[in-house]
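Each structure below is given as structure tokens.
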Structure P
Amino acid sequence: MVTIHNAAKIDEIAPSVLMPGDPVRAEYIAKNFLTDAKCVSNIRRICAYTGRYGDKRISVMASGMGASSMGIYSWELFHFYNVSSIIRVGSAGGLHPALRLGDIVVGLASSTDTGYAKQFKLPGAFAPAADYSLIEKAVAYAGKNNISVKVGTLFSGEAFYYSDETFKKWSSMGILAVEMESAALYMNAAHAGKKAVVLCTISDLLLTGEAYSPSERENSFNDMISMALSMAE
């Protein structure tokens, strides 16, 4: 074992990793999108798979929920497994009035109320941002395949449950959507000198109460997964 959280050998993890939060979704991606996929780690049921997508070797690993969990797994992938890029694929709650259910949000940057940046002891407030080359690939794929995509800032929350007033305040600042992992991922990528981007499918609209059914979520997520796989290096 290279770390206490990952049983894979170093050469069993590909340079590009897709990271859904849910271990079940990681398994779904491996079984339905990759060929010759092999489970290379299953510690604490956080599964990692490596297989092929066309001529590319790609890994898929769950991140779990929140900055702490994403912080552990992405840090280890960047620093111990020589991973060059991580693409988060997850769901998000829409905050911006221009968003519709099923839209894919590409996280240009991430605002947060977490204290994750404190460990770096920076003399100011750090602004976590995505890798632009990955953003370009996402936008190009969306245009080619007629997929609705919005690029902008996410709110990466420390909590899951917030008041409507909190969401309205973030929305008033132009925040597109809320999730829980982007800030930690972007900070870890910046610290390691690696690439990262967050793709999120809007599964519910927090200010109106609209939400996808489970079957609608699955179909819309497939577009996002295909986009992410096309971007892997």
Structure Q
Amino acid sequence: MASGTTVSKSSKANSRDAILDAAERLFANSGFDGTSMRSIAEAACVAQGLLHYHFGTKERLFAEMFTRRSEAINAARIERLDSLFAREVPSLEEVLDTLLRPLIELGHDETRGGSYFSRLVVSVAADRDQRSCALIADNYDPVARRFISALMRILPGLEETDAVRGYLFVIGVGMTIMAPTGRLNRLSANRCDDADIDSMVEHAVPFAAAGLRKFVARAAGNGG
């Protein structure tokens, strides 16, 4: 009996993951309106009724699909941020690395649907409809506030409004380079490689840090 129950629970978990994986691919390729529950069921090789059993509606399925990857990114961010501040006040560069690296690492990880999610998160972040705004607010605003506070702690004199702007500018950079597209390679005549995670982070971090420090200098009256 116990063995049968374990198999049943495992089977349900596997089917749920298969649905989420299929939904991620199809939503990324066809958008929310262009993807049907039937097409997701066919791609996941499950009965359509199973989608309704697990998720109820397409809206809820989309939200849970989006949250799954977002939670992974944010868990890595918070773990690293807490570790940094547990030792001592970290450098600005360390905090920016902690903010950017988990996003870029997931975007480069095809075993976790990185290229699909990178398209989805950019699309959702750019949309102004109620569903998209709620997804960003629910999944990213709490962590954003943690990082905004961290930036202000590290950079005395950084005004809260500039910390918010700076955070959003850094996130914009992160989403632009989240997944390798080959454009960096093309524009640099292959002297740069956007598949090199370490190189991408190591160049993005000082770029972002310089902008944030410029905010502080300007507020102090010597920003030029």
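Please treat every number below as a calculation from the coordinates, not as lab data. Because the structure is a prediction, the values reported are computed rather than measured. Cβ atoms are built from the backbone, for glycine too; each structure is taken alone.
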Distance in nm of label points 7 Å out along Cα→Cβ at positions 78 and 190 derived as 4.4 - corresponding label from P, Q: Q
helix-only ellipticity at 222 nm (-39500 (n - 2.57) for each DSSP H run of 4 or more, over all residues; to 500) from the coordinates reads -10500; which among P, Q: P
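Comparing mean count of other Cβ atoms within 10 Å over residues 94-101 across P, Q, which is largest?
On the way: P: 17.6; Q: 22.9.
By mean count of other Cβ atoms within 10 Å over residues 94-101, the leading structure of P, Q is Q.
16.6, 48 is what came out when Rg and Dmax of the Cα atoms in Å was calculated for one structure; which of P, Q is it? Don't skip to the answer; put the middle values down first.
On the way: P: 16.6, 48; Q: 20.2, 74.
Clearly, the read-out refers to P.
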Given 3.1 for distance in nm of label points 7 Å out along Cα→Cβ at positions 30 and 206, calculated: source structure among P, Q: P
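From which structure (P, Q) was relative contact order in percent (Cα under 8 Å, 6 or more apart) calculated, if the value obtained is 26?
On the way: P: 26; Q: 19.
Among P, Q, the structure yielding 26 for relative contact order in percent (Cα under 8 Å, 6 or more apart) is P.
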Origin of the value 15.5, where mean count of other Cβ atoms within 10 Å over residues 46-53 was derived from one of P, Q: Q
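Assuming 1.03 is Rg/Rh (Cα atoms, Kirkwood Rh), for residues 86-165 alone as calculated from a single structure, say which of P, Q it is. Don't skip to the end; give the middle numbers.
Numbers: P: 1.00; Q: 1.03.
So the calculation was done on Q.
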At a computed 3.9 (distance in nm of label points 7 Å out along Cα→Cβ at positions 126 and 214), which of P, Q: P
